[in-house]
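Readers should treat all values here as calculations from the given coordinates under stated rules, not as data from a laboratory. Since the structure is predicted, the reported quantities are computational estimates derived from the model, not experimental observations. Cβ atoms are built from the backbone, for glycine too; each structure is taken alone.
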Structure I
């Protein structure tokens, strides 16, 4: 089965994905209507909870300390595991099929 990028994004819940890949580094829900999480940034030796935020609906993320950011889970996965877009797409597509 072949997936488009949008189909893959629709099949991956940001809440589920980040709970699996961030190993409890998130603290409280923040933002208007509890749409974001904050916690420790996985991209640097973060010691200040709250510098890293993730949008629970879109999967977008940003660290206000080191500046790492991206618009979705694909971007996070690429950065976190140092993968190309194609390798990221294959890994995530295999995980949802």
Structure II
């Protein structure tokens, strides 16, 4: 989760692509940086599973952003799956 947040903040679409489940990822992930957004903080609110012996996990988070003079936050519960020993983002519910 933290590496994906950093990738969004840095505009690293290669990392986003590699860490997105092939079943759910778009052709080319867009970063919010392309739309003038800058990210200013990540807070992990909850985790479910996702340990060394798990194949799936969930992370609930809030990420703060700024777009020009407007500030806001993204609140999501993300689902992850382990593929070939690596965690990948499957999907999430924005709340």
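Using distance in nm of label points 7 Å out along Cα→Cβ at positions 2 and 66 for the comparison, can you identify which of I, II gives the largest number?
Details: I: 3.7; II: 2.4.
That would be structure I.
Computing Kirkwood radius over Cα pairs in Å, for residues 18-73 alone for each of I, II, which one ends up highest?
Details: I: 11.0; II: 13.7.
Biggest value here belongs to II.
Where does the value -4000 come from, among I, II, when helix-only ellipticity at 222 nm (-39500 (n - 2.57) for each DSSP H run of 4 or more, over all residues; to 500) is the thing being computed?
II
To which of I, II does the computed value 2, 13, 25, 26, 17, 10, 5, 1, 0 (P(r) over Cα pairs in 5 Å bins from 0, in percent) belong? Write down the numbers at each step before the final one.
Values: I: 2, 13, 25, 26, 17, 10, 5, 1, 0; II: 3, 13, 22, 26, 21, 10, 4, 1, 0.
Structure of origin is I.
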